[in-house]
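What follows is a set of structures to go through.
Just so you know, all these numbers are worked out from the coordinates, no wet-lab data involved. Everything quoted here is computed from the prediction, not taken from an experiment. Cβ atoms are built from the backbone, for glycine too; each structure is taken alone.
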Structure P
Amino acid sequence: MAGDEREAGLPGIRVYVNALRYAFLQQWRQMFVLSGIVSPMIGALGPAAVIGYIAGRSDSVTAISYVFVGASLSIMWNNGIFRTGWSLAEEQSAGTLDLMMTTRTPVALIMLGKALAIMAFAAVAGIVTFFVVLGISSQVPPVDNAALFLASGIVALIAVVVSSFFFAPFSFLAGVRGGFFNAIMPFGAVVSGFLYPIDLLPGSLEAVARLMPTAWAMQAVVDSLDGSASDLAVVIDLAVALALSAVLLTVSFLLFIKVERRVRLSGSLGTV
């Protein structure tokens, strides 16, 4: 009986996985143009050169650790939050939001697939940043625990994706206009924990930063590199980062449900 129930549930799961994959591929093909590839790379060169110059004049292992990993993640977050943040509004403008809502697949799942494609492109800028910083600074941080570093890097990527994805329904519901993300990206750079420890922030900003999964994940990355904390402390930071990511992802899905309800109640797929 239990086996039959599991088999009955598999087709539904497979449908959702396929929807996620097809949404990823559709967004990937749409972005796979010369400007879509080159533009993030060029945009990453300036900040990467400055960060690499600063890192090259630092003797602090912790500072170098933050710069090498945090700079790439920060560039990815900036690119991801901008493109993902406007993604739902762009679907509305293109007239494809109504088509999504007529399918049995949740809009949130389709948009998550698109967000993953956007972050995959943002990773190109992150990789460019890493090598520019490496070339200019001529320094590489030591790795105290390779296994924990790998785990921390994966969790940090998850945190970046989830944090960016949240802004798709949020910006749509808030009706944000041009310039919003230009203002939010510097603030995010401060509280995300990518480039320096959040305990250096003023109390109010530190409180906000501790609600960000990226800050906990980045702390785990640094501690796994410089060995300044125990393995247990790193695992705890990773657990908190994953828990906050799960909460933020849940909130994002709930906001998408609110988006669908608002659109249906308005009776229009124009301005809601």
Structure Q
Amino acid sequence: MARTNYKAPLKTREQVNYLEANKKVVFNEISKDDAEHLLYEHNYINVISPFKHRFARKTKKGKILRDSQNRHIYDNTVEFADYYFAYIEERQKYPIIFSKIMTFEATFNAIVSYEVIHFYHIDNYQSFLTFVSQLISNVNSTTISSKVKHHVLRDFNSFPQKMSEYDDIYLFLDRLNLSSIINVYQYCDKNLKNHIFKQLQHYNCTFGYNSVGTFNDFLVRIVKIRNCICHSNSLEILVNYVDIKNRKLRNSSDRKKYTNIIKKLS
């Protein structure tokens, strides 16, 4: 159910005062006036929100502690500059990561498209529909969660409508977004999938993952990383939260997987 009330919007000077009063932020290296401009230019939700956990009270095992109102607790003062430089350090990685993902996406799409077209002999609309039908059948025979299954089936059921925009299997596959072409790879014939993986390895397109299973795990996460980068959202948030709306944190294993992928890409 959607919330009916939201936080009252603060002007930049109010944001600066709030940081000083509630998060023990000080403004020695970067003045309050300059901090105002930086928050206006880059947004509080990008500069402050992703990194506040770094400065909050934690247990010896690193678990963040909260007060009775579910807010972070700050024991020590922290420079506004520490927040801002953390933001800059994060965003400096984005062009490199974006370039690596775009290179991967182009090669991945090309290889998957070529192999799928020839394996399923897609040379007319009927063979295309047969291909889609087999993808759907493969999804229905898996034991994936109902939420994931619903999402993938909705994607595949949209394929005939998307094909009508191109009337060309090469254009159709080329125009699929990364998530959709990954779905095609994930739910195509098992033997074909193994063959494609070997081809991807041959063309250095698996980022060092040497098994179909570990590569599948990578594919699940690279789409989220790509979308995060392209929409200029925070990777720090992506790494730490599985559900930002409900403040649900990822487990340590999941965080480590995201962190390792980001390191590979950057």
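Once relative contact order in percent (Cα under 8 Å, 6 or more apart) is calculated for all of P, Q, which comes out largest?
Sorting by relative contact order in percent (Cα under 8 Å, 6 or more apart) in descending order puts P first.
Starting from the value -0.58, -0.70: which structure in P, Q was log10 I(q)/I(0) by the Debye sum over Cα atoms at q = 0.18, 0.20 Å⁻¹, for residues 184-231 alone calculated from?
Only structure Q yields this read-out.
One of P, Q was used to compute volume of the Cα convex hull per residue in Å³, for residues 120-159 alone, and the result was 51. Which label is that?
Q
Given a computed value of 4.2 for distance in nm of label points 7 Å out along Cα→Cβ at positions 48 and 152, which structure among P, Q does it belong to?
Q
Work out which structure the value 46 belongs to, where percent of Cα pairs over 26 Å apart was derived from one of P, Q.
P
When helix-only ellipticity at 222 nm (-39500 (n - 2.57) for each DSSP H run of 4 or more, over all residues; to 500) is computed for each of P, Q, which one produces -19500?
Matching structure: Q.
Here distance in nm of label points 7 Å out along Cα→Cβ at positions 24 and 224 has been calculated and equals 3.1, so which of P, Q was it run on?
It traces back to Q.
Out of P, Q, choose the structure whose coordinates give distance in nm of label points 7 Å out along Cα→Cβ at positions 96 and 248 equal to 2.5 when calculated.
So the calculation was done on P.
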